[in-house]
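Listed next: structures, encoded as structure tokens.
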Structure 1
């Protein structure tokens, strides 16, 4: 019997900012300060057949212009890489401990050229066979980013907030069920009961008496963008952090919840 494994995406960057995409979904970002490596679960983004990983170096200042806000930089040494790596369960998630499936790499060295245009993108692909089968977002219709779509997305966030405030577990599950069902398919160790229990604990933790877990949402900071070929809407703020967030009662720290919406029938649904 084979050992359990998990595929992670890994973003590595030195002396630059960078953003990592798996099949068109932006799931990691590193600034030019702080850590230089970030691993994220990628199983739920893998598709049957060809999978593409991409690193965007020196992206624009906000999500909506990450690929389009142009600038020219004088030479400075920098490097970045986006990887998909398969790890055995329980091992330290470093490149040497896993099976490198694919890597997209950028390096600027030796002063050649002495000036470059950014954002700069490097991609690579790998065939991963059947993976976990097709996802709902792959067959979702393309979206048009306009005021109506933004209002519809904000209404979804309002529904999520109301379900948590009202301690309505069944309602929160209904709002996220499509995402949760596909999560179970992506991760063999996860069950629907486990995820529902996680939601119940999250509600209980964030709805303690006398505590408001929600900060006012600043619409001026919303910078939603279309991803995955326009089939998903990423709910993200201008600071590149997810728009849906909760305040942790004991620590007062903000927890961000990455959220991607897609059209299923007539409705905009949480798909990731």
Structure 2
């Protein structure tokens, strides 16, 4: 256990992991390159630690010391105690959850490694919104998906916003990148999976497709608005859609993912 240290200078180099957290482009480049990610809030920090991620440091305000006392006692990482105003000056936003932790990333598994033991996987193409990524991982964890595979241009699941929205579910569901895209979809098919593309055009209704009876199912989801690309659709074995009422033609991709994940595991 490291003794918590008070820091009063926002330019202190010990706080460098937490600078400019609202600069998406900067953090998107910096965090993977430096092998770190930021866990925000008590629950997310605890789940990151429980998932085996090594803590680099913690930043928190004094009133959170008691709440995080057991976590602090179990880590040798430095603990930086700051005033709320200094936390905002460093991070670029009001840290209302009171505690942040800089965590060390783990090496990603390969797609074949994940496919070897999975029966239900989600495949995401071109999802760049971190909120959607986080919501999909939360649904994937809750509804029994074994893994998530991402096209190379998908957003980082360990970006702070994605981790926060997922409530730490990104630590519970393993994921890998599928590259090259979309040629690597053949890797999924070769592992025995049937590729189901979620799209409103020329598709079978999800209940009629009975995806829960498919031995190995891979659900393909595209970006908000645009959906799956023509190349991804061409690689699918079957197109499915969620039947809707009242003239509604689509759902938010996070909601659509949740419905489909339930269908491939339990049937609807």
Structure 3
């Protein structure tokens, strides 16, 4: 951990204990500002042929014209280029790939975003295709958004959840620890995020939602993930009625989708009959 980060955390910790409400508001501001390099934002240009605007500043990129439909959704501050190796494995005559860019991601001009924008974009993409997707593939926060969308609308015939969290409350708690919020400030931060998103953390408890989802689910998570603990996918695996968990070692959080064995596992899950 570098010195500047240590100094920031120490200062923010003092700030949150002296002015808990103000620090909570600042934490919300930090939490809702995606940070993505320009070249990553533009990565969809070389991969996709069409772009459809969504409400709330989201975008939907489309590649291929096949009858089977696959939706992919990256995580917070993620980018569609993370799916490049996976997308290249699908025949565009057999599949149509839909890539969701929630507000603040891809070439969206929005400066702010939050988990609710991810969910809204998925639901709007579902309305756009006017039917279920054969497969939904989500990474990190994108995986969480797919689970919530599936629980309320049944958007997917199969789900692939990569490095996903089990609860949004856990996501917020990890961020609060990262910026060193005091206890009172953390409670206010969670409350303010609930108001921003428009959903309580209880409603975004994916472990509670999972038992109602009969869809086959493939979970992939690295044992050394330092951003979202592998225990989150293990808990979801126990909660889903029909799921399989693949654990990797040494791939980390953000690069699993660039690993050939992970891509192969997803392709096999897409094409074969489901076996827990």
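Some points to look at:
- Which of 1, 2, 3 yields 59, 38, 35 [Cα extents along the principal axes in Å, calculated]: 3
- For helix-only ellipticity at 222 nm (-39500 (n - 2.57) for each DSSP H run of 4 or more, over all residues; to 500) computed as -6500, the structure of 1, 2, 3 it came from: 1
- Comparison of 1, 2, 3 by mean projected area of the Cα convex hull in nm², for residues 21-132 alone - largest value held by: 2
- Test item: distance in nm of label points 7 Å out along Cα→Cβ at positions 53 and 173 calculated as 3.6, pick one of 1, 2, 3: 1
No value in this document is a laboratory result; all are computed from the given coordinates. Since we're looking at a predicted model, the values are computed, not measured. Cβ atoms are built from the backbone, for glycine too; each structure is taken alone.
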